[in-house]
Structure 1
Amino acid sequence: MKEIEVPGALEIYDHHDDGSWTLVLDGELDIATAPALEAKVDELLAAKPAEIVLDLRALRFIDSTGLSAMLAAKASCEVAGCRFFATRAHGAVQRLFEVVGAADQLPLMDSTSA
């Protein structure tokens with residue numbers, strides 16, 4: 001498993017299995033860290049994956065820029081013909097998704113086997 005770290009804010013762990021990539025987001029997805037997620041998704045899409053899953057269980061904070069980055073990742077996957085899912089987040093992050101209606105826009109799953 002490789003790790004990309006933005007000091008003090010977000011760690012992105014990635015792993016794959018038969019064309020399916022999982023990105024585990026640990027920390028805060030915000031204006032400072034969203035570009036790292038966008039870059040990683042772009043990198044993966046260049047490899048033509050069948051599926052990308054964002055594992056949000058360790059995400060402790062998200063702002064509007066982070067949410068926009070997640071929705072952009074979903075849109076990029078759709079254009080590339082790649083399935084996109086996100087796990088349900090915990091606490092305030094999941095509540096934010098529900099309050100702003102993002103839970104209706106993101107295909108959420110309860111967990112990932114990764």
Structure 2
Amino acid sequence: MLRLGDGTEESHQRMLRAMEDLNPFIPELFSPATYETELARKGLAVSPEAMEEEWYQRVNDIFVEAGLPVWQAGKKDNLPVSGKNGIHTEHLGHLLAEMQFLQRTYPGSEW
């Protein structure tokens with residue numbers, strides 16, 4: 001038996017909140033950026049759209065086993081952000097500042 005959010009009521013609620021937070025961003029996985037479309041056209045990569053159905057099936061199989069609600073494919077025409085195309089939220093600036101601080105404070109470090 002899979003224990004993904006199935007241990008305590010708190011863990012289950014945390015998993016549901018995480019799913020709710022992530023759900024708006026899932027469609028971007030399958031919305032191809034210009035470079036992905038070009039690579040797929042040349043036969044050098046698989047189009048993200050081609051993986052969508054199987055991805056949802058595999059993820060939802062796990063969710064069902066874990067007693068979680070399944071995800072439905074989202075709309076790609078109203079994505080909140082599009083990091084693949086260089087459009088990011090303000091959160092990226094904070095992450096970059098943190099990573100730059102670490103590199104400047106500990107030059108040459110490896111993680």
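Readers should treat all values here as calculations from the given coordinates under stated rules, not as data from a laboratory. Only a predicted model underlies this, so the values are computations on that prediction, with no experimental measurement involved. Cβ atoms are built from the backbone, for glycine too; each structure is taken alone.
Looking at structures 1, 2, which one was mean count of other Cβ atoms within 10 Å over residues 33-40 calculated from, given that it came out as 18.5?
1
Work out distance in nm of label points 7 Å out along Cα→Cβ at positions 9 and 89 for each of structures 1, 2, then name the structure with the largest result.
When distance in nm of label points 7 Å out along Cα→Cβ at positions 9 and 89 is computed for each of 1, 2, structure 2 gives the biggest number.
One of 1, 2 was used to compute Cα extents along the principal axes in Å, and the answer was 44, 41, 27. Which one was it?
Computing Cα extents along the principal axes in Å on every structure in 1, 2 gives 44, 41, 27 only for 2.
Taking distance in nm of label points 7 Å out along Cα→Cβ at positions 65 and 97 for each of 1, 2, which is largest?
2
Quick check on the output: 4.5 is distance in nm of label points 7 Å out along Cα→Cβ at positions 17 and 41, derived from one of 1, 2. Which one produced it?
Only one of 1, 2 returns 4.5 for distance in nm of label points 7 Å out along Cα→Cβ at positions 17 and 41, namely 2.
Quick check for you: by relative contact order in percent (Cα under 8 Å, 6 or more apart), which of 1, 2 is greatest?
Biggest value here belongs to 2.
Identify the structure, out of 1, 2, from whose coordinates helix-only ellipticity at 222 nm (-39500 (n - 2.57) for each DSSP H run of 4 or more, over all residues; to 500) was calculated to give -15000.
Working: 1: -11500; 2: -15000.
Source structure: 2.
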